[in-house]
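Structures are listed in the sections that come next.
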Structure P
Amino acid sequence: MRIGVLAVQGAFAEHEQMLRALGAECFEIRQRADLSGQMDGLVLPGGESTVMGKLLRELGLLQPLWEKIESGLPVLATCAGLILLAERISGEEGRHLGTLPVTVKRNAYGRQLGSFYAEAEMKHIGMVPMHFIRAPYVETAGSGVEVLAEVDGRIVAVQYQNQLALSFHPEVSGDASVHRYFLRMCENRII
């Protein structure tokens, strides 16, 4: 199983560490040439979504990643990755990949001081530790989007076909259940 991890900015190393511990091979996506090999799944990590979106455009990665996701490549998107996938960003005109039919609210819990920890039930997984760091949340989920988890009445995890998107950072928790679920999504596509 070979997973590409977007590594232009943000918390990509922690995802790689978690996936490798589960037996997956990881490679970093920093330029268009990195997309030429086999890829069974994609991780869009947390970070700064505006910077990441700008870099995706400048590096010529936006269109090929969009094509891969649209063709069914499983993707795990956390925090800023959720914003990259969203069709709409609340209060803003633009979007990035726009493959996930949701509206997200950026920095929904405030700045760094608004970061917090929670544990909540996540469909298909069970109780999951959730670290929210300058996190967005999903304001509205479109047709076909399965809501997987809510915290305080706000949607923090969704799945739409091949896309698993979270407001929180499972890679910093030490709990591999979300990454294990994502790898099962990848395996199911290969079979």
Structure Q
Amino acid sequence: MRLFVGIPVSQKLRDHLIRSWSELPEKPGKYRPTPPENWHLTLCFLDEVAEEKVPTLVELVSQSTQQPPQGVLLINRFETFPAKHPSHVTARAFPEQQESWKHFVTQLCDFCSLAAPRVDRKPWFPHVSIGRAERGAVLPAWQRGIETFEWKPEEFCLMKSTLTSQGSVYECLEKISFDL
């Protein structure tokens, strides 16, 4: 099964993003919106993992909370991503204490790699995907500032991602509280 570790977006943040998005006078080109109930911030993409590895992953992910990240995530703009050939419309998150969050994510990926060796090791770019380019389209480089939202996540999930013709469907397999 296709798995990742992510932080579901809180209802308050979801409402803020919906309101901020609706107030924008212009939006980037041709994109397909991601349903708000699917919004999340990915911490670590694990790729395909055998189902029998899930209990081990839950234990490994839980161990990562012994040194939780410090500080809030500041969300203050929408932008297209990545810079070269943009394919996503995102709400960008900036960790207040960037080194603490980077250390947490690196440690989380290290723990997960013990049971999921295909962990994605690209640099962490904290964001919430709110849309994707239509098939075959490349979005323009674009960004718009919004009122800053301070987000202090209290939990995260080991999530299953099922690809369908209508887009991905996400299921939280296990909630893990940050050990604050």
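Here are the numbers for the structure shown:
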{"item": "When distance in nm of label points 7 Å out along Cα→Cβ at positions 91 and 107 is computed for each of P, Q, the largest belongs to", "result": "Q"}
{"item": "Among P, Q, which structure scores highest (criterion: relative contact order in percent (Cα under 8 Å, 6 or more apart))", "result": "Q"}
{"item": "Which of P, Q yields 47, 36, 28 [Cα extents along the principal axes in Å, calculated]", "result": "Q"}
{"item": "Distance in nm of label points 7 Å out along Cα→Cβ at positions 43 and 67 - structure with the largest value, from P, Q", "result": "P"}
{"item": "Structure from which 23.0 was derived, mean count of other Cβ atoms within 10 Å over residues 83-90, options P, Q", "result": "P"}
{"item": "Mean count of other Cβ atoms within 10 Å over residues 19-26 from the coordinates reads 15.0; which among P, Q", "result": "P"}
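Only the coordinates and a few stated rules stand behind these numbers; no lab work does. Everything quoted here is computed from the prediction, not taken from an experiment. Cβ atoms are built from the backbone, for glycine too; each structure is taken alone.
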